[in-house]
Structure P
Amino acid sequence: MRNDDPVTTSLDLTGDLGELTLALVNVPSESRHEGELAGLVEKALSRFEHLQVTRVGNSVVAQVSGLESSRTVLLGGHLDTVPSSGNLPGRIDGACVWGLGSCDMKGGVAVALKLAATVTKPASSITYVFYECEEIVSSANGLGVLLKAKPDLLKADLAILLEPTNGVIEAGCQGVVRVKVHVDGKRAHVARWWLGQNAIHGLTPILDAVQHTRERKPVIDGLEYREAMQVVGVEGGVASNVVPDQAWVEINHRFAPDRSTEQALANVRSVVAGAVGSGETDDDLAQVGVHLEVVDAEGAAPPDLTNPVLEKFVRHTGVEVNPKHGWTDVARFAAMNTPAVNFGPGDPKVAHTTDEHVPTTQLTSVYQTLRPYLTA
């Protein structure tokens, strides 16, 4: 595909990885709108006789039996992207593929698609999963849907998610909880402000407490994770002449694998309670006009680097191993007791940015690392 031809009608899974990545980029697939791309992926995979293809919603699964059928390796990548920031259609400049989703994670999807097409006689059975709705609320996540609808499709001895990792292994992942903190006030005319209670002003101690929350850096299996608690949304206000009686702040807490989801939520609750000078129960907070709403919660995954399956994969790749500071679906596999890692092309620091891109050399190196692992 050339840079001046963004229309994609078919996917060439056996050709150049950069061109395949560009073709994927040029099919818009914002979360909940992956249907066109899922259809192209399903059609392209169905051409290969060695693959058994199943579609569930806008997720596509392809399976191939290996010589050692008792062992299964799963390779996964999500088809969806965040909303565009004016970076469609994509382009290739020789060294990189540029455009929405090129890094997160259509480059990784391209590598997995080419492996599915070209590894016809693997040493072990392989399951390739291309799924929808990873970038939004966890209840919509395609892997979660597959777990409910066809759980046998996701059974594996090792799961490799081709999330952007700069071509190194990122082990485990941090968990995430999103909490909206609602603050009550009392409506009044601003000219008689003393008759009211400004809910937006009531957010001030909470904002200050979150900003000054001490950062934890626990070391697990020799890897240093970095927790974060950030305010990611604020809303309030009725009109320019009204003291607002309602306001909320959303807190995003990324927590290390040595904490459970319940402990992370308790940490957020403790920070809020300390800021408003109340106890930590719902009743205590309600007495001072504060109410917590859990928007989303996903557990963390430990690196598990002493697991023999992961040890073998790390030895095979010979690449650096780093902690995963974000959340990925590695956590879903950890909850299933399936060893899992993140390993894919693209620098995660440019994911979701206007200048999103993936180096073509990394596309090739990840492909060339995984192919012998799947066939040896």
Structure Q
Amino acid sequence: MEKRDLCELNMQELEALMKEWGQPKFRAGQIYAWLHRQTVESFDEMKNIPKDLNRRLEEAFRITVMNAEEVLISAIDGTRKYVFALWDGNVIEAVLMKYHHGNSVCISSQVGCRMGCRFCASTLDGCVRNLSAAEMLAEVYRIGRDCGERISNVVIMGSGEPMDNYEEVVRFLKMITDADGLNISARNITLSTCGIVPGILKLAEEGLPVTLALSLHAPSQKKREEIMPIAKKYELGEVLAACRQYYRKTGRRISFEYSVVKGVNDSPEEAKALSELLGGFAKGHRGGREGAFHVNLIPVNPIEERNYESPDPAALNRFRAVLENHGINVTVRREMGRDIHSACGQLRRRYSRHAGTGTD
């Protein structure tokens, strides 16, 4: 039977384990600090743990180590794209992006994805399996060790739909924000979702004020279904209502992600429809529209398996101008790592084909 990862245990579970093994309670704090502050990769590195206890831990548990099979560094902006090999032979992606305000890591929550978004390479071959909380933590820890600097922001926007792996993602969120671990502020964490309504409503009750990023991508139900098959399950009005509830419960501004595709969803008419769709989102709430949401325009990063193309700069500027003229707070995402296949799923898929792993 596969050993459980020791990093999967939170402090309370470690304390219970130490009690069960007849060990003093403080040992749990020592072990937790080694795992989640020092981010050690082996049991031997936990120097102040008695040898007999260390040996027993190693016999019962494992520590996930993210082995970087490939690391690409952008010549444009220094973005680093990692292909990590998992214990079972699968591979995932993660990205390090350096900004003036700190280091941001974009991690995967699943091997592949089953949501079917037409612009995304992650979903081309479906979802292989969920990642554990320990594996998600290991992505962050490995990149932190690699760059030698503190990770200040985490984005769960790599391969996978976080709400499709809800329990492990929430466990990850609680541990990455734990004061006894890396203690990354929940306000510096963004969770991206296609719009899984039950997950959004449930997350609103968790007491974790992370930023919610909704993959919107179209101003109408019909167009959204064409781009995102999952939209057939959750109607657009229902999704926006769930986002509004999340905003009410957490006070956290919603980020509406809009991948702009040439000739598909980039017309001024669609920009106007998007403005009208979102115009009443924060009606009646303190702070109004400005504090409730913003729109993040993302020029689509083309993948070879689809015929989607990036919008013309003039069309993108017109789209943005229409939103701004309707009082919508809008940004255009800075494209990072384009020269190293940084769009979700691109590098993993290319690596899998080349290595013949059979995972793609």
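Values in this text are rule-based calculations from the coordinates and carry no lab data. Only a predicted model underlies this, so the values are computations on that prediction, with no experimental measurement involved. Cβ atoms are built from the backbone, for glycine too; each structure is taken alone.
Before moving on, here are some points about what is shown:
- Origin of the derived value 1.8 (distance in nm of label points 7 Å out along Cα→Cβ at positions 94 and 206; candidates P, Q): Q
- Answer label among P, Q for the case where relative contact order in percent (Cα under 8 Å, 6 or more apart), calculated from the coordinates, equals 15: Q
- helix-only ellipticity at 222 nm (-39500 (n - 2.57) for each DSSP H run of 4 or more, over all residues; to 500) derived as -10500 - corresponding label from P, Q: Q
- For Rg/Rh (Cα atoms, Kirkwood Rh), the highest value in the series P, Q is held by structure P.
- Given 1.00 for FRET efficiency 1/(1 + (r/R0)^6) of positions 22 and 110 (r between Cβ atoms, R0 = 41 Å, to 0.05), calculated: source structure among P, Q: P
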